[in-house]
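> So, here come the structures, one by one.
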Structure 1
Amino acid sequence: MTVTSFLEIAVPAPVAETIALVLVLFGAILCLSAAVGLLHFRDVPSRLHAGTKPQVLGLVLICLAIAVSQRTIGGMLLGLVIVIPVILLQFATAPLSAHMVGRQAYRNGTIQAHTLVVDEYAESKQTPPAAG
């Protein structure tokens, strides 16, 4: 079996369509749960958690569905090459943006301090002695 013949192996159409459909369905449900969590939760840390975790996993599942829908092994590999940069960018930007929003909410005082288990920024709120 050569590499070319291996890449041309096709998954049966009903199987590939079913797998892609299930992946898109689960991905859409996760993205919907992220949106509902943003509307439902009241405090910033809960909203950040709801907005980043399920949304990223939902996007990954939808991107995998795009790759699976190509039906041949070569097409699936090409689909993965196309969607991997999207997934990596999402993995890089979602936690970064959540951290920036959470830190700004802490500075504004919109995070309830009594709900925090560990407050690593408490000492940064105090004015240094020489600052007047």
Structure 2
Amino acid sequence: MTATYYVQNVLSQVKSAINEQRPKVSTSRTLLLHDNVGPHKARAITQSLREQGIQVLPHPAYGPNLLFPILKDRLAGRKFDSIQDLAKAVNSELRTISEENYQGVFRKWQIRMKSCIESHGEHFEGQ
């Protein structure tokens, strides 16, 4: 995924959802957590987020995407003709994950963030 694609397709959808859910606040005072992959750090993305008033929360070093195992299991063995087909499949699967599962992922994320703080940002295992 390129920075341009992320700004034009992903962030635009995030912004639309925020504006829909919080029309009086818009994207100002919004906090975003995304992982440390290269495109997320690209100048085009960080500038777009800044311009929209979206603050990026720090992601722990080596912090996993805790939804990845769920998505990996659900998409295993499937082949996609384009990045758009893959994105549609991922979005579709994300919509089917129960609120309880999301809450469990969030609890695991809280534990990992606490471990990261306690280790002063150093690498840690087993959380």
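Where a number appears in this text, it was derived from the coordinates with a stated rule and is not lab data. This is a predicted model, so every value here is computed, not measured. Cβ atoms are built from the backbone, for glycine too; each structure is taken alone.
> For which of the structures 1, 2 does the calculation of semi-axes √(5λ) of the Cα gyration tensor in Å return 45, 17, 8?
Matching structure: 1.
> 1, 2: which one has helix-only ellipticity at 222 nm (-39500 (n - 2.57) for each DSSP H run of 4 or more, over all residues; to 500), as calculated, at -15000?
The read-out comes from structure 2.
> Another question about this same structure. Looking just at mean count of other Cβ atoms within 10 Å over residues 29-36, which of the labels 1, 2 belongs to the structure with the highest value?
Largest calculated value belongs to 1.
> Continuing with this model, one more query. As an exercise: distance in nm of label points 7 Å out along Cα→Cβ at positions 53 and 101, calculated from one structure in 1, 2, equals 1.5. Which structure is it?
1
> Match the computed value 0.15 of FRET efficiency 1/(1 + (r/R0)^6) of positions 69 and 109 (r between Cβ atoms, R0 = 35 Å, to 0.05) to one of the structures 1, 2, and report its label.
Going label by label, the one that fits is 1.
> Continuing with this model, one more query. Suppose you compute relative contact order in percent (Cα under 8 Å, 6 or more apart) for every structure in 1, 2: which one lands on 27? Walk me through the intermediate numbers first.
Working: 1: 27; 2: 21.
The correct label is 1.
> For mean count of other Cβ atoms within 10 Å over residues 21-28, which of the structures 1, 2 scores highest?
Biggest value here belongs to 1.
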